[in-house]
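Dropping the structures in below, format is structure tokens.
Since every read-out is calculated from the coordinates, none of them should be taken as a lab result. It should be emphasised that the depicted structure is a prediction, and the values quoted were computed from it without experimental measurement. Cβ atoms are built from the backbone, for glycine too; each structure is taken alone.
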Structure P
């Protein structure tokens, strides 16, 4: 089956993107609203219920793992659109690639920054740090610091990778064992540079290399899929897809277990790298399973309502990513928040179990923030994102 046309009713990578956007929102909700209640992780750790103590060991103390999946996805998908012939390494196509990437990322970013400056109380914050404001606008805030919206740090890494993506394709444009080995070796070398950066402390010249290994590793999925299919004749079926999702979920559990693990003082600074490496390995296999062509004659199922919901979460994931933290900060930082929260906790106190009470409290605010974020993200998806990219997620052009 041609890689240029894999008929499918369900875009698994888009669903994964939606799951990750919701994961980032959940992680921030579960780690930023403890000004009213005790740290939920600590509460669960002291519980006599085995389930709660187990959850505490893999509690989402960060949303960075979901962002790292975004990086792997970008590395794969940006390579894929070159592999599929939508772009070539010729000068005019490279310039068109840069233009389309800018139109995909910049409009909603600039609109959200403008809204936060004008109506979100960030005017003086931006005015007081003009260098960081320029960093926000020109995608170098990983070097200058962040002025307005702290989640935009990842966009600098994204855009910097987009600059070199055509050259990565030019160097690794053959589906051979040699190219795959070289891509994975390059990812390993870049991983070493990221480790070195952690070991020696922040050095501006090394900052752009912190996550480069994830992008290059993600790019290599293009090579792995082709080698496995064309060389070994491997295909996927429904069971392989289910296994891909199970492995995707397992990847994040392993990440948190390692990230929250008890490490020695010498190893603790590198715990995130160890967790990221395990995450990458699991997600890599998961995406390979998703992207293998289907076996000839295998049935394709219409997506159900859950699949459609997460597919739409993937479509609006960029908006969810940009809008969720300002909304969370506004809600949990408002003067009425402590009063409303105490009232809710009072209503929940009849349960008589503090971990359950606090967990339901966190879930309540998660639903509130998720609903508001979804409304804002859907609105700006149609008014801003699709306005600059009318073919965004159109059939045959998905994920461009």
Structure Q
């Protein structure tokens, strides 16, 4: 990205102002602030530099307005950490500081193949939580369960961790060990897990679920660089088997890259915007669909639940708003924010919410989610069994099948 000279001058002025405020606070707060920013002589200036960078970036680029420089600095004085500062000053769980190792691991893991333990996690009200273990992985074999709260990773408190940072800390080279501190109800457990090479396909399952009616089924578990190609291949195989209608299962899909969601949505949407990006001033930028390469319309249903988030909601929203699919299940997670990564001078990075997005129909879903056309509730136990492929009956899938049969 090319920065304009005016933007650079503006940022330098902001950073200079922040530095002056910090110096004033050092005088005012004395040793309390000094102790907060100093973690050894060698780290002092790098740490202070990263702090100034973060404050400047947040105050000039954060999607929400206003973000007070003074409140940020007061938050740092009170907590002694950048993430503590962000948590105190901003009501935004997605803007977080990532340590150098976490940032490096994140940048090295964008292909869907990585060393890890094989669990799906999310940030919920109680903190970093296991959504579900992936079948046949070290996490499942270690006995991790849905709703387990991860309170520490290798002894590091997860309270102020971004989701990306927590995931990157659990990932690593295969045959290396990671220790999780798990809270399960009132019980606290120490669980040691040896990482393995995890190959996470985006398309977990593609099959004809009703050959008589020609109804195909595709389960998307995430959105990564490989999602589009896997989706195209799965649909081609189902087409050869005579598919006349399609179910896309986005339940428990936590999302992924924006580009992957847009490419999949563009397979089905022939014209109009796929979504809108909105900046801090309310300006909206549409991402238009491209007619070339579109599939011929057919009856479609999309399965969603409370763990369908981010990129999943972009796809579900595009299909719903354009009248291309019937959504079945429960209301989605409600993440309508977009983050950018800003590398910092000490090798760490800031994950910063810089934009919001609205679905294809212009709907703001952040904190609200997407309500399905047909609500089908299931118990947490049934939901977990469905996710693990152990359910004897899937009420949401059966409802989707009934909807499509009525349209054929």
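Structure values in brief
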item	result
Relative contact order in percent (Cα under 8 Å, 6 or more apart) - structure with the largest value, from P, Q	P
Structure (P, Q) behind the derived value 53, 31, 27 of Cα extents along the principal axes in Å, for residues 152-263 alone	Q
Comparison of P, Q - label where distance in nm of label points 7 Å out along Cα→Cβ at positions 104 and 344 is highest	P
Given 2.8 for distance in nm of label points 7 Å out along Cα→Cβ at positions 272 and 288, calculated: source structure among P, Q	P
Read-out mean count of other Cβ atoms within 10 Å over residues 48-55, computed value 20.9, structure in P, Q	Q
Structure responsible for -11000, with helix-only ellipticity at 222 nm (-39500 (n - 2.57) for each DSSP H run of 4 or more, over all residues; to 500) calculated and labels P, Q on offer	Q
Which entry (P, Q) yields the derived value 15.9 for mean count of other Cβ atoms within 10 Å over residues 96-103	P
Structure from which 78, 49, 32 was derived, Cα extents along the principal axes in Å, options P, Q	Q
